[in-house]
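Throughout, read-outs are computed from the coordinates displayed, never taken from laboratory work. All values reported here derive from a predicted model rather than from experimental measurement. Cβ atoms are built from the backbone, for glycine too; each structure is taken alone.
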Structure P
Amino acid sequence: MTQVTIGAFYNPHLGKELAQADGIDHLAMADPPATADPWWPAIRERYTLLLHDYLGQLSEPLDERSIQRARGLAELYRTPWVAEHFQCLHTEDGRYNLNYVFPPLYTEEFLDRFVRNANALKGRLDQPLVMENIPGFFDVKASQMLEPVWLRRFFEATGVGFLLDLPHVWLEAHYHDISPRRWLVEFPLDHVVELHVAGVEHDRDLDGPWIAPAEPSDEMLDFAAYAVTRCPRARAVTFDAFSPSLTAEVLLRSVERIRGAL
């Protein structure tokens, strides 16, 4: 396995601290920098930047404006790869918007859509494309196959990289009452380029754990250490926290603890 870099998301309200921080190899960009962000020039000069913005919903073809926006951001960040989620945000007729963490239906039809549109996007980018798994809080009866099977077929058909979100896998395992490690090995780990690690806290609405802008637990760090050993092509591990409530102390300590665990 190649040496992995350890990083975090760029949180603009922590720009001063990140511009001066040690021990961070890369930053993921969830939003474009604000024109008035005083720390952006130093951030761009200092860090490897990973494009992780919303580009579009790949169950439908991206329009030319979305493609040009993705190309522009990739050039601005000088990113080594471009990341997008497997999420579905809106219905086909555009009448309803969904939460970004709603996954596609794991059907032949949706597989064909994502493969076709991901290949089209990949062909318009100058950098490799990677795709991130979405957490499944509940099962949808319309699905025709398990998520890991659907994902493997997608990656084999497209050749794009896999951005493995470990808390998403952990949450699925928790709510299906199975071992996270047992569930993890079902995924196409040989395609993983980047891994995300995050904190998990109790959510009152779900009455159970969900992702939060908090430090990863020791259990999550152990899970990450195990996952990295199973991903021979992994190049980066990112602390996935992007929130106005995130403090510099939590971000820096989390990156340090991830580095120590790996």
Structure Q
Amino acid sequence: MDNFFIGLVRNLGAKTLLVLRRMGIMGIFLTKAFVYCFVPPIKFSLLLKQIHFIGLQSTLVIFLTGSFTGMVLGLQGFYTLNRFGSDAFLGPMVALSLIKEMGPVISGLMVTGRAGSAITAEIGIMRISEQIDAIEMMGLNPFRYLVVPKFLAGVIALPLLTGIFDVVGILGGYLVGVKLLGSNAGTYFGEMINYVDMDNVLEGIYKSISFGVIITWICCYKGYYTGTWGWGAEGVSKATTQAVVMASVLILVWDYFMTSILF
């Protein structure tokens, strides 16, 4: 019985140390990414390529999810507010819901699924095929070529995608609430002007920037250390799955803490 408890404590301690070690490696990885972002020269050609991949190629997904999210908010919000005779506040409800919460969060989740998984798979394949080792053998820094462009592109692209999501969502709510259900168009936008201020917009921008950091950090980290999760196709698939799940969960957790503590 004593041996059983000793073994249980030993295994628990070993797993705890492993988790702490990986958290430390993740922290060092993020610190190095931040530092190299400010160390010239910046690879602008690679940065533009990643902005195109993360940002422009995600526009269609953001457009579709934003429009239908706004439509659902307009539909549900109209019937809920109409029960209390407050359908005049449909515009502020849709706008604040999108700008403060749903826009940054859903945009982050969509980019994680579309671009984050591809980033992890790309870097992971380079790791298992020893391309990263070859870059290091040539005396080059893999962070400059693989991590920094993606990191900066995520920080730049996420606020822009969130802005598109918000605008399209507000228009979607307008189409359903005003054109379909008969709410007043002037009231929809007029009350929105009265209740939505710059602080709400900045809140959404700050959240989207932090989500861009989370997505690129986790996805690049998981791809860079693919060998930790296994080699070959299995290792890449595990790293990609873990990256998408972890980034998605961290987005939701960080959104809660930003909303409750900072705003």
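Overview of results
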| quantity | calculated |
| --- | --- |
| Which of P, Q yields -25500 [helix-only ellipticity at 222 nm (-39500 (n - 2.57) for each DSSP H run of 4 or more, over all residues; to 500), calculated] | Q |
| Structure responsible for 0.95, with FRET efficiency 1/(1 + (r/R0)^6) of positions 74 and 154 (r between Cβ atoms, R0 = 35 Å, to 0.05) calculated and labels P, Q on offer | P |
| Structures P, Q, by percent of Cα pairs over 29 Å apart: label with the highest value | Q |
| Per distance in nm of label points 7 Å out along Cα→Cβ at positions 26 and 170, the highest-valued of structures P, Q | Q |
| Top of P, Q by relative contact order in percent (Cα under 8 Å, 6 or more apart), largest first | Q |
